[in-house]
Structure I
Amino acid sequence: MPAGTAADVIALNPPRPQCLWPVAATLGEGVVWHAQEAAVYFVDIKQRQLHRFDTVTGARRDWEAPGQIGFALPHADGGLVCGVQGGLHRFDPRSGTFSLCVPVETDRPGNRLNDGHVDAEGALWFGSMDDAETEASGVLYRIGRDGVLSVRDTAYVITNGPAFSPDGATLYHNDTLRRVVHAFDVGTEGVLSRKRVFTRIAGSGYPDGMAVDREGCLWVALFGGGRIERFSPDGGLLGAVHFPCSNITKLAFGGDDLRTVYVSTARKGLDEAALAQQPLAGGLFMFQTDVPGLAPTPCTVPLDF
């Protein structure tokens, strides 16, 4: 299927995004479904906040992170593994404490950790980036059950994603500033090969966080684009979900049937006039979709060393 533009496709069904929490995050990111808790976690990178939304009761909680926090993902031990500037931390929701486990890029003080994902085997994939968004110092990392941190790709200004095809054979990863979504073949122990362009964003916005549905289609949040786009496994644009704010940063399929999509957004870069027109910018949103997502896997990376 040839790739289209946002103007060539209709909205998906069309869903109506609803704001669940107008938290006004400066740089809301990293939304993730926690199935065991029936809750959604997400972060505000610039405000150094970890947020939790209980989807059953609507209860909301916040914790202060020890630095800029890019992601917080469920861990098999019952806590969360968090990407904080300078390293991976274990977070205990019961005590509200962060504990440094794996230092990362302590020799690059201008970098911070950005987006992360757990693959079907429980390995953690995450990227770093230049906090000033100018130097190509960002790296894509993997850490598995053996606790070994390894480099999988380099030379990004801003990394985003990653996400995997349903069979785990393809990794998707964003080079945000170049507005390119890459695809890789995934081999044994997460070895990557055959890096290629999956799609280039044709309309407004920059590819940010993403997720894959059960049909193998890739959903990409567009920072500055006011929408999420859905692509077929061969890179063709299938549809778009439009939002009442421009900076869409990440999505996660959740709910019992994985048909509820939770979305983080941001206020970063919006001036007073734009914020007046987008009062819900930085909020946590949701919408329903007919196609379910993939069940998330808890991280099994050891956090006790």
Structure II
Amino acid sequence: MTTAGPILRRIINDRRAVLVPGVMNALAARIAEDAGFEALYVTGAGVSNAYLGLPDVAFLSLTQLADHVAAIRNVTKLPLIVDGDTGFGNEVNTWHTIRTLERAGANAVQLEDQVFPKRCGHFDGKSVVGVDEMARKIAAAADARHDPDFLIIGRTDAYATEGLDAALDRARRYISAGADMTFVEAPRRIEDISRIATELEVPQVVNIVIGGKTPPMEQAELARAGVGIALYANAALQGAMLGMKTALSALMSSGKLTEDSGLVVPFEERQRLVGKPHVDAIESKFVDL
């Protein structure tokens, strides 16, 4: 954990569109780390969907989010970027949000400029707060962090409501206020992404929501544009949902489900992924004491 912040800063400064998957719980974090990813994104939408069974329209509380961050930090040393939504209030609340999430194990927090109650960046019907209000939140976030390598990511949803030029202007203001990285949500063209990555001085996040408004793009294409992070915020969640639907439909239709069905992870692999061998090794240290 002590080195995760500098590692994350190096990763984004490489501007190679590093693939970062969203994780909605500690199990997803273990699986993503096992697959070889370099950093993880704690997705507010994913936690809302998986934990509450509700859509991403501001139902998740700061306490619930922090509990998930702490559980994820307990099982991985990878850098954690956390979706901090709108900061859970004004600039004072945002200051408290950063303190809470950094203490829980975050290495970076993304804050967005939507009007509360916010909604998924790829939903229609969004609106944004005034740029001065959001700049104050970014400044409060930068002031709140203890670790100088803790990153503040300023997200704007103004592309959908005000256009690319307005979104770029907002991002510049957030950089001036203290954002280490910016995130123009839901651009629709690679030309726009290239302009965002070229014109803004700090590294950029591009969020590839499967089925969302930003079209699928190759990592190499995003890297050529100079993007810092290619975020797949809910790929794990959507894959897990399909897996659950498929396995449970087969169980309902056939009346049984076996390891050789190809629909479930085998028992031993399940235990490996949740760290059972490590627990066994700890237990063995104390057997003869």
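Coordinate-derived values only; no laboratory data. The structure displayed is predicted, hence computed values, not measured ones. Cβ atoms are built from the backbone, for glycine too; each structure is taken alone.
Look at distance in nm of label points 7 Å out along Cα→Cβ at positions 42 and 258 for each of I, II: the largest one is in II. Structures I, II were compared on FRET efficiency 1/(1 + (r/R0)^6) of positions 34 and 162 (r between Cβ atoms, R0 = 25 Å, to 0.05), and the highest value belongs to I. One of I, II was used to compute distance in nm of label points 7 Å out along Cα→Cβ at positions 202 and 250, and the answer was 2.9. Which one was it? Among I, II, the structure yielding 2.9 for distance in nm of label points 7 Å out along Cα→Cβ at positions 202 and 250 is I. When mean count of other Cβ atoms within 10 Å over residues 26-33 is computed for each of I, II, which one produces 25.4? Value 25.4 for mean count of other Cβ atoms within 10 Å over residues 26-33 corresponds to I out of I, II. In this comparison of I, II, the computed figure 0.05 for FRET efficiency 1/(1 + (r/R0)^6) of positions 90 and 218 (r between Cβ atoms, R0 = 25 Å, to 0.05) is attributed to II. Quick check on the output: -500 is helix-only ellipticity at 222 nm (-39500 (n - 2.57) for each DSSP H run of 4 or more, over all residues; to 500), derived from one of I, II. Which one produced it? Only one of I, II returns -500 for helix-only ellipticity at 222 nm (-39500 (n - 2.57) for each DSSP H run of 4 or more, over all residues; to 500), namely I. Taking mean count of other Cβ atoms within 10 Å over residues 154-161 for each of I, II, which is largest? With respect to mean count of other Cβ atoms within 10 Å over residues 154-161, the highest-scoring structure among I, II is II.
Source structure of the calculated read-out (mean projected area of the Cα convex hull in nm², 17.2) within I, II: II.
With FRET efficiency 1/(1 + (r/R0)^6) of positions 138 and 242 (r between Cβ atoms, R0 = 41 Å, to 0.05) computed per structure, which member of I, II shows the largest figure? Provide the component values of the computation, followed by the final result.
On the way: I: 0.90; II: 0.65.
Between I, II, the highest calculated value is found for I.
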